[in-house]
Every structure is written in C-alpha cells, then in structure tokens.
Structure 1
Amino acid sequence: MIKIGSIGYNCSHPEGFYVDWRTGPGAYILLLVKTPAIFRLGGEEFDVKPGSVVVISPSTPTFYKPTGKEYTDDWFYFETDGDNEKILTDLGISVDRPMYIGAIDVFSTMIFEMTVEYYSSEPYHSEIVELYTDIFFKRLSRVLTTKLAYKPGLPDEKRTALAQLRARIYRSPAELPAVTAIAEEMKISVSGLEHLYKKAFGTSVISDIVNSRVSYAKKLLMSTKMQISEVAEKSGYNSCYSFMRQFKQKVGVTPTAFRKFTSYGKWTAEE
C-alpha cells in the first residue's frame with residue numbers, strides 16, 4: 001500500500017524559483033510538472049516538458065527550476081509498506097527519470113480530490129485518500145505501460161483557489177481572517193464564495209472553519225496542559241465562552257470533560 005505523507009495542488013512559483021536538495025528530498029516525492037523546467041537528478045540533466053511525472057527517491061541529489069517565467073506542479077510525498085523500488089518497478093514507474101505522459105488533467109483532478117480529503121476532518125477522509133492514491137498509481141501505470149493518451153480538459157482556476165483555501169483552513173485554523181476578508185482576498189462576494197465552496201465540497205466555509213478549529217483544539221487538549229482559555233485562543237477563538245459552547249455542540253462534552261476522558265481512555269462518542 002502507498003501512503004501519502006504530505007500533498008499540494010497546483011502550486012505556482014515565480015521566475016527565479018528553484019529547489020536544491022543536495023542530499024535528496026528525504027522521502028519519495030512525486031511531481032506532476034505543468035510548466036517547462038530543467039531537472040538535475042543524481043548528476044543527470046533533463047529538459048522536462050509540461051505533462052511530465054517525476055518520481056524522486058529519498059537520497060537522490062535533486063535540483064530543478066523553471067525554464068520560463070514560472071514553475072507550477074502538483075506534488076505529494078509518499079511511502080509504501082513494502083519495498084518501494086520493487087513496488088514502483090512492478091507498476092512500470094521509473095524513479096529519478098522524468099516520464100512524459102502528455103495531458104495530465106485526469107491526474108491533476110485526482111490530486112485535487114486527494115488534497116481536499118487529506119486536509120479534511122470528515123469521516124473516512126484517510127481511507128478515501130488511500131483509495132484515491134491506489135487508483136492514481138494504477139492509472140499512471142496503465143498510461144506508462146500501454147501508452148494510453150488522455151485528452152486535455154479545461155483549466156479550472158476556481159477549483160485551484162478553493163482547494164488552496166480548504167488546505168489553509170485545516171492547516172492554520174487560528175490564523176484565518178473573517179469570511180468577508182477571505183472573500184475579498186479571492187475577489188468574490190461572500191455569497192458567491194459560499195455557493196462555490198459548497199458546490200465543490202458539499203459543506204460551507206463556516207462549517208469547515210469550525211470543524212478545523214475544534215479538531216485542532218482536541219489535539220491541544222490531548223497533547224498539552226494548556227489552560228482552556230489558551231486552547232481557545234490557539235484554536236482561533238476570540239471568546240473562551242464561544243469556544244466551549246461550540247466545542248460541546250460538536251463533540252458532545254465540554255473541553256474539560258474531553259481532556260479528562262481522553263487522558264484516562266474512558267471517553268467514547270456514546271458517552
């Protein structure tokens with residue numbers, strides 16, 4: 001089984017950007033390259049075309065940079081529960097050598113879905129990421145071994161922005177501005193943002209913000225001895241009362257009770 005360690009969708013960098021991992025990336029990483037770039041992998045140089053996949057092993061000295069004005073890719077770090085090299089070889093996937101596959105929309109769409117689930121706290125999100133990952137590598141294997149070509153689709157800038165917003169919500173819940181400010185940043189009305197967000201993810205922006213803050217608070221309650229007021233602040237709440245009320249609504253018990261029960265292993269959802 002291949003497991004995702006970290007993931008990013010449609011990440012763009014300006015001219016002058018480069019990556020220089022002199023002792024390698026430290027873990028297996030897959031890059032879905034969307035703009036022309038130069039890669040040096042283990043001392044060998046490659047001109048990499050848009051529509052290429054690059055899988056880099058943990059200790060391979062790596063350098064890459066754009067040949068144009070920007071560099072854009074999708075990426076994820078991964079590991080397997082067996083012999084990494086053998087699993088990839090069996091799938092027909094080369095390591096430390098770019099693989100041109102042409103139109104990559106179908107793969108980029110899958111990474112979008114994987115990113116959404118990876119940064120979600122919805123039920124079964126981990127299992128869904130694992131399923132998408134398995135399908136991703138099997139589809140990639142099929143393209144590489146049968147030379148199957150996918151037809152390009154239309155780019156979706158809104159989907160990119162929404163994926164980045166959801167990742168931001170679950171990565172840094174305490175640093176989020178008000179929804180009105182988020183909408184202004186995205187140059188869209190609040191109602192328009194809510195409509196697009198719900199259409200993309202099946203939930204509202206506010207609901208995801210609340211879920212991310214409560215999820216982060218649970219981690220702090222289980223792993224630290226912070227005062228409840230400090231947990232509230234670190235989780236993005238201006239009011240300790242609002243935090244306690246919202247936490248109880250979502251979890252079913254107060255933050256204090258949650259900490260007590262999880263400390264002694266006695267708490268269950270039914271209790």
Structure 2
Amino acid sequence: MAIHGAGMHAGYFDAQNAPGLSLLNLASSAGYLAWAPDRPGVGSSAELSERSLSTTDQAEILLEAIDTFRQANGVGGRLLLVGHSYGLKVGWTMAALDTMDRLLGVDGSGAGLNYAFDWHERQAQGGGRPRLSARVDVWGPEDLYPPATLRRDQLPLHKGPAVKDGEGATWPSDLRAMAHRIRVPLRITFGQHDGIWLTDEDELVKLRSLFTHIPCSVDIEPQGGHNLSLGWAARAYHLKVLSFLETCLLLEAPGGGPVEHTKS
C-alpha cells in the first residue's frame with residue numbers, strides 16, 4: 001500500500017516520464033499486488049475536507065480501507081506500507097494505531113523529525129502551510145528529474161488544502177509521542193537534496209532513537225530530491241523498498257525459512 005504526500009494524488013507512485021520510475025509497475029513485475037489509493041480527501045473522496053481530517057483521522061480511515069481491500073481482492077497476510085512526505089507521517093500514525101496486526105513494516109521517504117526551516121516563520125508568510133522560497137527547496141535541482149516532470153500538466157497534483165491547520169507545527173512532538181507504539185520494522189529514506197528536513201548525522205541519530213522497540217534504518221539516497229519517486233533515483237529507491245519488503249517477510253517466517261505469503 002503506497003500513500004502519497006500533500007499536494008499530490010496517488011499518481012505520484014506511477015511516474016511515467018521515463019521508463020522504470022513507477023513503483024506500481026516495478027512491484028507488479030516482481031509479482032506483488034501493489035495498491036496506491038488516494039488519501040482521504042483526495043480524488044473520489046474529495047468531498048471530505050482535508051481541513052477536517054487530521055493525520056489520525058486519515059490513518060484510521062486507511063486502516064479500515066486495508067480490511068476492505070484485502071476482503072475484496074482475496075488477499076491474506078500482512079502488507080507493507082510505503083509513504084511519501086505527509087503520506088509517510090500518515091503511515092507511521094497507522095502503524096502506531098494498528099491493533100489488528102495488519103502491517104509487515106513501513107518504508108518511506110521525505111519525512112523526518114525536525115524541519116530545516118522555522119514552521120511558524122514560513123507559515124506567517126501566508127496560507128495554512130509554510131511557503132518555501134523556491135521550488136529547489138522542495139524538489140532539489142531540476143536535473144534530478146526527467147525533463148517533463150516539472151511541467152504542471154505532467155505533475156500528479158491535487159488542488160485542495162494540503163494538511164490540517166497547525167499539524168505541521170506540532171509534528172515533532174506528535175512523532176515523539178507515538179513512536180514507542182510502533183511495533184513493526186521501519187526504513188526511512190531522504191533524498192540527498194531534500195531541503196525540507198534536517199538530515200545531518202546528529203539529527204538522524206535523534207530520529208532513529210525514537211523507535212526503541214523495532215529495527216529502524218535511515219538512508220540517504222544520492223542524487224535524489226524530496227520527491228524521490230518522480231526522479232531519476234526512483235528505480236534505485238524502489239528496488240530498496242522491495243528488498244525491505246522481502247526482509248520483512250523473512251522476519252515473519254518461523255526460523256527464517258521460506259515464506260508462504262500472498263504478496264501485497
């Protein structure tokens with residue numbers, strides 16, 4: 001299950017501006033059933049105002065959606081969550097709330113602990129969400145992406161409120177409060193040129209230390225920006241996602257032996 005970030009729709013995980021970028025295509029070719037729904041408030045559920053849907057609200061809706069999806073598709077076993085940016089925040093929240101053992105693990109990119117900017121200062125510039133000074137602050141250099149990617153008609157954009165008012169500012173404390181409730185393995189990736197999050201070594205140590213009960217790896221993807229799954233580094237990153245999934249399946253198998261498992 002892949003969960004997109006703020007300002008995007010589920011097409012984020014099906015990039016078609018160059019061969020090999022789509023996570024959905026890659027996972028399907030490897031024999032997995034890959035599913036990237038629009039987050040609540042996006043696409044077919046656009047009538048739900050995102051301003052009234054907190055991260056927790058969305059997490060609860062998507063946990064129920066997993067049950068519906070598995071029943072409708074005859075899928076057994078647990079699944080891997082893959083999140084990007086705000087979608088990774090939702091994914092971590094889902095893992096903290098899940099009491100029905102639905103998840104194998106959570107992989108994702110573009111979300112961390114502390115922002116590389118002052119949220120309140122940027123928010124004061126206007127709107128309910130901080131405005132970064134230039135596209136490069138979010139995306140990184142343009143040459144990290146196929147040429148057509150940055151054209152507005154090619155971007156998987158969603159027009160609507162990005163996040164509930166005030167949630168961004170409280171995220172560091174929100175993550176600290178729920179991290180101990182997550183009981184599945186985590187893998188966290190930042191693009192080398194992600195300008196949204198602090199990613200120095202001290203900061204990454206702080207992030208890892210939040211997850212005290214579980215395996216947690218934190219990686220930097222060279223030649224990647226914040227929107228990893230749309231750039232040239234997408235295939236390298238997505239292959240690591242599938243490798244992490246296989247590792248989670250092995251951890252689930254008694255004695256580390258072969259896994260009888262529906263791939264999902």
Structure 3
Amino acid sequence: MNLTLGFSPCPNDTFIFDALVNKHIDTEGLEFDVQLEDVQTLNRWAIEGRMDLSKISYGVLPLITNPYIVLQSGGALGKGVGPLLISQKPNANLAQAIENMTIAIPGEHTTAHMLFSLAFPQAHRKQFVLFSEIEDMVLSGKVDAGVIIHENRFTYQAKGLTNLIDLGHYWEETTANPIPLGGIVAKRSLGPALIEKVDRLIQASVAWSFDRYPQISDYIRAHAQEMDESVMRQHIDLYVNEFSRRLGAQGELAVQKLLSVYSTLRPGSVIQEPVFNEV
C-alpha cells in the first residue's frame with residue numbers, strides 16, 4: 001500500500017523518517033511517496049487535505065482536526081526550543097513599540113505565529129514569509145524584527161542580530177508546559193488499524209536513528225544543504241527527544257493548551273475530538 005508523506009528537509013525530520021522512508025526497518029508492506037517541503041507549504045497542504053501523513057506546525061492543528069488526527073510519534077516538543085524574536089538592535093520598550101513594528105513571521109499557520117500572537121496580541125504589521133528569508137529581511141531593514149525558527153536559532157548571533165525575546169520561554173513561563181512545535185498527522189479516513197501501524201513504524205524509525213546517533217546519516221546530510229555537521233547535531237539535539245518517540249500525557253496536555261490559546265484568540269472555533277491517536 002502506498003501512502004503520501006510530507007515532512008521538511010530539516011535534520012530533525014530527516015533524522016525521524018530516515019529508517020522509515022529508506023526501509024532500514026520493516027515497513028510491513030507500506031510504501032511512502034515522500035514530499036520534502038518547508039513547514040508553511042506542509043501546513044497549507046494539510047488545510048487542503050493533500051497528504052495522507054504530514055508534519056505540521058501545531059499552530060495549524062485547530063484548522064485540520066476534522067480530516068486529521070495527531071500521531072503519538074515523530075513530533076517536536078520540549079523546553080528551550082521555541083522561536084525567537086530578533087532585530088538589529090535591542091529595544092528596551094518592546095511592549096510599547098511592537099504595535100508600530102513590521103514583523104516577519106515564518107508562515108501564518110505556524111506555531112511560531114501563535115506564540116508570537118500570545119505574547120504580542122497588539123502587533124498587526126506582520127509579513128508572512130519563508131523562515132529561511134527572515135534573517136536577511138531583518139539585516140536589510142525590510143522589516144523591523146523577525147521570528148526565527150529551526151537552524152536560524154544557531155546563526156543569528158554570528159550575523160550581528162539581537163534576541164529581543166525568547167517566545168518559547170514566554171510560553172513556558174505563562175503556561176508551565178513544554179512547547180508544542182510540530183506534530184505528525186494522519187488522515188482519519190485511513191482507519192484506526194492503519195493509523196496505529198504507521199504510528200508504530202514512525203516510533204521504530206525514531207528508535208533506529210537514536211541507536212546510531214551521533215552518527216549523521218547520508219540521508220540527513222543530503223537534505224541539510226550547506227549546514228555543517230555540528231549545526232545538524234544542534235538541530236537534532238534541540239528538536240528530537242522523548243516526545244518524538246511518544247507524545248504521552250504530558251505532550252498531549254501541552255498541545256491541548258495550545259488549542260485552548262487558539263480558541264481564546266479565535267472564539268467560535270470547533271475542535272474535532274479525539275485529537276490524538278492512542279496506541
């Protein structure tokens with residue numbers, strides 16, 4: 001059986017799916033048609049219902065709970081892993097200044113946008129762009145500040161940029177939960193048995209990579225573009241952890257809190273239950 005699967009080329013995702021898509025583990029008769037795309041494209045495709053299985057930002061989850069259910073394995077949650085708001089220089093009066101600042105955001109339906117909106121509901125001058133464009137937009141002065149994610153967390157300081165606020169730290173202080181960044185969703189129409197199998201196989205794929213870490217596989221290296229291996233490992237260390245093996249009760253609670261925040265920001269939204277696959 002062939003299933004469509006979307007995830008990003010970032011080291012944390014290729015680390016998670018390496019064994020599954022390259023058949024280093026027994027896939028039990030399943031074949032995967034893989035599409036590697038940036039997270040905002042994957043979020044848009046999820047809204048369109050394009051993929052059978054996909055990595056998504058938890059920020060888009062409230063819009064897709066009718067066709068999709070969240071898998072236990074393969075996601076990214078944790079502490080100290082949130083997006084950062086950066087600029088060319090510090091701003092001691094950020095809370096007052098933010099309303100008049102132009103902010104680059106890595107996609108409208110990203111978790112980064114939701115965390116930024118929680119911290120700064122008064123900010124309205126937003127530009128939604130690819131995450132990889134944000135550092136250059138801030139450096140060139142096209143925007144006053146930008147929300148960065150992924151490997152840009154490790155490169156902004158070397159480019160002379162300043163961290164105005166750690167939005168992940170703000171979330172942790174405000175909610176006392178780990179940060180739900182991204183998860184893996186499956187179409188409910190696949191049925192419980194197939195969804196359970198895929199969930200189990202992704203968990204096995206994560207275990208396969210962990211068993212060989214800190215070795216960086218050719219698959220991870222091939223999709224990491226110009227990133228050196230030390231940055232690849234930083235990326236994996238930051239975003240792949242025990243929550244990637246299994247979401248569990250604590251992870252589910254964090255995601256539910258994010259859904260609650262979404263309901264506060266957008267009253268009247270309806271969430272399809274159950275949200276999570278239970279295996």
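A few comments on the model shown:
- The maximum of distance in nm of label points 7 Å out along Cα→Cβ at positions 103 and 215 over structures 1, 2, 3, that is, the highest value, falls on 3.
- Computed 15 for relative contact order in percent (Cα under 8 Å, 6 or more apart) - originating structure among 1, 2, 3: 1
Just so you know, all these numbers are worked out from the coordinates, no wet-lab data involved. These figures come from a predicted structure and were not determined experimentally. Cβ atoms are built from the backbone, for glycine too; each structure is taken alone.
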